[in-house]
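Readers should treat all values here as calculations from the given coordinates under stated rules, not as data from a laboratory. For clarity, every value in this text was computed on a predicted model and none was experimentally measured. Cβ atoms are built from the backbone, for glycine too; each structure is taken alone.
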Structure I
Amino acid sequence: MMAAKTMNHVGITVTDIQAATDWYIEVLGCNVLMNPAHIPDDGGYFSEIVSDIFGKGFKSIKMAHLVTGDGIGIELFEFTKPKSVIPENNFEFWKTGIFHICLTEPNIEKLAQQIEKTGGKKRSKVWQLWPEKPYKVCYCEDPWGNIIELSSHSYEQTWSNFEIPHKPE
């Protein structure tokens with residue numbers, strides 16, 4: 001059996017790189033690895049890499065690198081040409097692709113309130129997943145419309161050796 005890979009980072013698009021960097025630090029407790037930097041399509045080496053990744057139409061971005069308490073990176077992107085936009089429907093969960101990140105926070109009620117107070121949104125109630133277990137979840141979003149799930153316990157604690165109960169048919 002192949003060993004499980006480790007998570008390295010997640011990339012998140014925002015419309016204001018400095019405000020987003022500050023918010024992720026102040027509200028979610030991330031640490032800065034690299035402050036926001038502007039990367040134009042100027043023919044330089046790093047610009048060639050970014051242009052190859054984003055393809056035709058890319059002209060410039062701003063990016064910052066943050067890290068969570070367990071060492072997972074959060075790479076923030078503000079596309080400046082073309083300009084990043086917040087979609088009208090930012091929660092198209094039925095489409096393929098990543099639709100949220102999840103952070104572990106024992107006091108999710110408090111963090112969900114902080115998210116709301118600082119320009120984000122609480123999308124769901126705080127739910128206890130099962131009556132006999134203390135595991136809770138809540139869906140929120142950052143001020144730029146990115147979906148953030150809050151979980152009271154680690155992924156392994158919550159989901160190991162568990163089967164979702166169903167009503168008898």
Structure II
Amino acid sequence: MDSFEFNKMAGAVLGTLLFVMGLGIFSDALFATHRPAKPGYDLPAAEEAKAGAPAAAATSEPLPVLLAKADAKKGENLIKACATCHTFDAGGSVKPTGPNLYGVVNRKIGSTGYGYSDSMKGHGGNWDYESLNKFITNPKGFVANTKMSYAGEKDPAKRADIIAYLRSLASSPAPLPNP
């Protein structure tokens with residue numbers, strides 16, 4: 001084989017490699033994926049109170065009335081963001097970021113195998129409907145220094161739907177309070 005044949009084959013191989021590299025660069029520019037600055041889901045942030053607006057608690061219905069009208073199916077859709085930190089199945093494992101919420105209604109606060117903050121462990125009491133409502137409204141307001149990073153749900157109807165769904169996650173759901 002003379003040098004001219006070798007040069008033709010080497011040129012063909014190098015030309016093919018150059019074409020493939022160029023095609024890769026072109027396709028990366030054409031189909032570029034943009035990474036978010038902060039990975040993960042955007043959880044709802046605390047809303048600023050508007051000046052002159054009436055307080056939501058003063059105009060809302062009592063919790064037992066809201067729970068009587070609540071829809072557990074809507075609550076199941078509302079907790080999708082919660083699934084990043086919590087599990088919801090019977091006998092489910094505890095995630096590093098949150099406890100399993102199966103059977104949470106009337107469970108002792110801070111009682112599962114999750115590594116709760118000292119404030120949560122020392123809070124005492126049970127997760128009754130009123131406690132769940134207050135916690136979901138403002139976790140850091142209910143238990144100072146809680147590990148839960150969720151800002152809270154301000155809509156009372158959505159909170160009632162979430163609580164109704166959490167109530168359904170039990171072998172025998174707790175009775176609803178009388179309206």
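If mean count of other Cβ atoms within 10 Å over residues 87-94 computes to 12.4, which of I, II did it come from? The read-out comes from structure II.
Given a computed value of -12000 for helix-only ellipticity at 222 nm (-39500 (n - 2.57) for each DSSP H run of 4 or more, over all residues; to 500), which structure among I, II does it belong to? Going label by label, the one that fits is II. When mean projected area of the Cα convex hull in nm² is calculated for each of the structures I, II, the largest result comes from II.
For which of the structures I, II does the calculation of distance in nm of label points 7 Å out along Cα→Cβ at positions 71 and 95 return 2.5? Derived from the structure labelled II.
Using relative contact order in percent (Cα under 8 Å, 6 or more apart), single out the structure from I, II with the greatest value. Of structures I, II, the maximum of relative contact order in percent (Cα under 8 Å, 6 or more apart) occurs in II.
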